[in-house]
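The next part holds the structures, each set out as structure tokens.
Read-outs throughout are calculated quantities, based only on the coordinates presented, and are distinct from any laboratory measurement. In this text the structure is predicted, and so the values were computed from the model without any measurement. Cβ atoms are built from the backbone, for glycine too; each structure is taken alone.
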Structure P
Amino acid sequence: MAVRQTKSFLQEKLREIGVKPTAKHGQNFLIDLNLVRLIVDSARLEPCDVVLEVGTGTGSLTALMAQQAGHVVTVEIDAHLFELASEELHALPNVTQLRLDALRNKNAFAPEVMEAVGAALASVPNARFKLVANLPYSVATPVLSNLLLAEHVPVMMVATIQKELAERIVAAPWTKDYSALSVWMQSNCHCEIVRHMPPSVFWPAPKVDSSIIRLTLDPERRAAIPNLKYFHQFVKSIFLHRRKFLRANVTSALKHHATKEQVDEILTAMQFGAEARTEQLSITQLLELTERVRLLAPEWKL
């Protein structure tokens, strides 16, 4: 399938089974075969790797990865595409296919996915876990961010995502794209954009540009976060209203848990004036702020 996934081949194959790509499930197939191989090459797969793929599609990327990885767990929500990919993948002993929504909700993976990943990790000697996927745009953010809080945490994630989202992930403080997502991903991982891609390399062509992003887990950065869940939730809460001042954002987040005077004490101790804004804080400063808040309100939103 990998060497045949051209636009004309896909059109004919889907016509045979009476299927049209749907925007609902983000079905944009990558038809530039060099870029399919670039995704695999960027993941640096080895026989010890267990790979999770969200969005099997026709199975082209899956089959390529199965040649290099120890095991591939691939998830597809669409019943017709699941059956189509099965024709290609059923003979591969190191591929587990799941037909379901990979996400239980916006904050967690479906338990069946983590169970399948866990079983694969147990079957592969010296196993490492990685995510490699052409992610549907609608689930890209929850997939990437939730995996860092999942039962099994990947050492690397390589994915095609919307260019705008990729730029948010790698954004620096004081830039328009700097956000809670930037902080969360960079506080855990080394984040890099491998390649930008125009709509023309997909069929059907999306209305936006895409990017291949590589996120490599940094154990030292991750170990510097005393409470991952608290940090993740607190940072999201204070970035909800970007144009407000930091004091207003923190006060709003801690409503019913801390007074304005207590918030002022924390910000004064960190030498933030009344004009300070959330988007100017570095990850180190946000870590310190979170820990001061957690000392004051340890049960906040947990």
Structure Q
Amino acid sequence: MIKTIGVIGAGQMGSGIAHVFVQNGYDVVLMDVELARAEAGLKAIDKNMSRQVDKGKLSADDKNAALARITPVGGMDGLSNVDLVIEAATEKEAVKIEILQNLCRVLKGSALVASNTSSISITRLASKTDRPEKFMGMHFMNPVPVMALVELIRGIATDDDTFETIYGLTEKIGKIPVQAEDFPGFIANRILMPMINEAVYTLYEGVGTVKDIDTTMRLGANHPMGPLTLADFIGLDTCLAIMQVLHDGLADSKYRPCPLLVKYVEAGWLGRKAGRGFYDYSGDEPVPTR
């Protein structure tokens, strides 16, 4: 029985995951390397829930009850009694492995572990833990409180009980699970990221401007936002990291990251979170940077 969830990483994804669980009645331990970061994640959840209250999607009482179910902590020791931990740290394999190895030293034996990785091998991550049979991928979409989909990925060692428990849990929090095989990028990013990368190539080669590329895909393909706007929203560093996983893992030149994407990341132009990417966000309205 899953009652208490640990979430590692109190950034945009981790706080979003915590938000969804507490809103559905689960207790959450929100962990980051420093207590101040975990508390900042709690404040972000409070702010997002206040928006839900303003829109009539959540009552003030339900909001307060949900927030009371979150315990922010700094460090792994606060996760010693949770039933499931979802790792939602940065999309860098070495960082995730270090986190998972430190986590397993404090985790109770029955606890399940999931990674919110958007592209990295679940089998490889699981092999670095003390419980590969109790480990799987649980890839939430961003923004977590809004997006219905969760990709569930079994590693080669994931047992049936673990998969069925996580599948049922995903449904209980109002999400729609899909099963993806453990290949680089899974389903969503195997399709989405090459499209974004191709949009960057289209810009790089001068086929269209930032505005024209985004307008074409919004109005021509009925996408809710253009691919370059979406890349800024996701984070260009994350887009590049996923393209590198696809390129390395599938050994196909069609997944080669666009040099312009690499250049933007090297410049620190990472999108919305940095205030600048394919658009400049310093004014009232985003302005294309090319």
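Quick one: mean count of other Cβ atoms within 10 Å over residues 62-69 came out at 21.2 when computed from one of P, Q, so which one is it?
P
Just checking, which of P, Q has the largest value of distance in nm of label points 7 Å out along Cα→Cβ at positions 206 and 278?
Top value of distance in nm of label points 7 Å out along Cα→Cβ at positions 206 and 278, among P, Q, belongs to structure P.
Given a computed value of 21.0, 67 for Rg and Dmax of the Cα atoms in Å, which structure among P, Q does it belong to?
Derived from the structure labelled P.
Here helix-only ellipticity at 222 nm (-39500 (n - 2.57) for each DSSP H run of 4 or more, over all residues; to 500) has been calculated and equals -14000, so which of P, Q was it run on?
Going label by label, the one that fits is Q.
Comparing distance in nm of label points 7 Å out along Cα→Cβ at positions 214 and 262 across structures P, Q, which is largest?
Top value of distance in nm of label points 7 Å out along Cα→Cβ at positions 214 and 262 goes to structure P.
Given that mean count of other Cβ atoms within 10 Å over residues 182-189, derived from a single structure, equals 23.0, which label among P, Q identifies that structure?
Derived from the structure labelled P.
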